[in-house]
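Listed below are the structures to be examined.
Just so it is clear, none of the values below were taken in a lab; they were calculated from the coordinates. Owing to the predicted nature of the structure, the values given are computational and were not obtained by experimental measurement. Cβ atoms are built from the backbone, for glycine too; each structure is taken alone.
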Structure P
Amino acid sequence: MKFIHSIYAAVYDDLSLKTAGIILGILLIAGHIFAFLKREELTRWLKKMPRDKGIGVVILTIDFVWSWILISSMDLGEFQGIRQVLQIAIPVTYLLVINCVDEFLAVRALGVLLLLAATPVLDAAFLEMPITRLLLPLLAYAWIIIGLFWVGMPYVLRDQIAWVSASESRWKGACAGGIGYGLLMLICAVVFYGTAAG
């Protein structure tokens, strides 16, 4: 359990605004450059992804491990007494979802992953001074909104993929926007953000 608590602390307690900004900036830049260079291969993969149960199981497994670490380490306040119940409920739910949810499992799991990822980003930026810190919460709230739609209405991702891949100009525009946002975040993280945990 000590190892699990150390993972939780690294993600939720010790993650600084600077570190979060650098990591997210690099991921945004690298991901969108890859998408720009590999448009044809990536669009083919993306169009198959929403109904690919194998990918769904992989992402859902990440969700399960993340959720279990979270529930095992966080302060539950007045719900502290039901921690063990939740630790059992999470793997049971995980197995039920894998066996019972065939439709758009990958999309729903990806939506849950975005919801999980938003919290440490928001925590890192919480009450920090530079106004440019808002680059992180803006991204996190976009993840939350998109994640909720993907969990509740998973066909939305299919439509989004179809729209952005319908023309080269849309694809390039989306890639350029992601690269630009990543560059801005990376520059702000290096130049303005402090190293204290958020």
Structure Q
Amino acid sequence: MRTLSSTQLDKIRREISSIQVYYTDIRAELTDHIACKIEAEIKDEEEFESLLQKSLEEINPSKFQRSLLIQAHLNFLKEFLGNLGNLRIMVKTVGMTLIIGSFINLFSTYTPETAEKALKTAFLIACYGGFILGLWKNKYLSNSQVLTAANVLFLIASFSQFFLRLEWLAWTGASHQKLLFFMTACFSFILCSGYANLFRKFKNVQWQ
């Protein structure tokens, strides 16, 4: 199998860049994929250009990028839920729940709706702050893994606001205090799990 030269690899990168494969990590993966495909078929130098165009047509870079982004979202969601079995994250979740829940409980007896609003406001500030942090540096902006992690955290935080509501949980018959503790536990897990995965993606980018 013939190995491609650095000039040929640069040519592949330019071609991919020109068709707007935006994310640097996906661009690198696609470059390797196309290079391996060409190396498996090339017999002499004259074949490179034709094999490159053929590979671009067969692979469809836009579809390749979209497929990896979908898979990245699914993987992050799996990692997020998988943290239910992570002892360190669950200990942090319990600690955060006890601290925040006790504070919220001071207001919940007479003004449960106000306590709910305060809890959700603080939670959204913390979660959306993580989303903004994901856009902090240009190198993060061009990395699909970081943006995927921030995006999924943003979506989970938003949906939790809709589904976790005192009026919707009233059917359980639990007191406002217990329901607010339950909501605090859910929000705390979202924060601990989401941030743990997000910071892991940051470190991966820094090491690259």
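Ranked on mean count of other Cβ atoms within 10 Å over residues 58-65, which label among P, Q comes first with the largest value? Don't skip to the end; give the middle numbers.
Values: P: 17.1; Q: 14.4.
Answer by largest value of mean count of other Cβ atoms within 10 Å over residues 58-65: P.
Given that P(r) over Cα pairs in 5 Å bins from 0, in percent, derived from a single structure, equals 1, 7, 13, 14, 13, 11, 9, 8, 7, 5, 4, 3, 3, 2, 1, 0, 0, which label among P, Q identifies that structure?
Label of the source structure: Q.
If distance in nm of label points 7 Å out along Cα→Cβ at positions 114 and 146 is calculated from each of P, Q, which structure is the one that comes out at 0.5?
Numbers: P: 0.5; Q: 4.1.
This figure was derived from P.
Using relative contact order in percent (Cα under 8 Å, 6 or more apart) for the comparison, can you identify which of P, Q gives the largest number? Write down the numbers at each step before the final one.
Values: P: 42; Q: 25.
Sorting by relative contact order in percent (Cα under 8 Å, 6 or more apart) in descending order puts P first.
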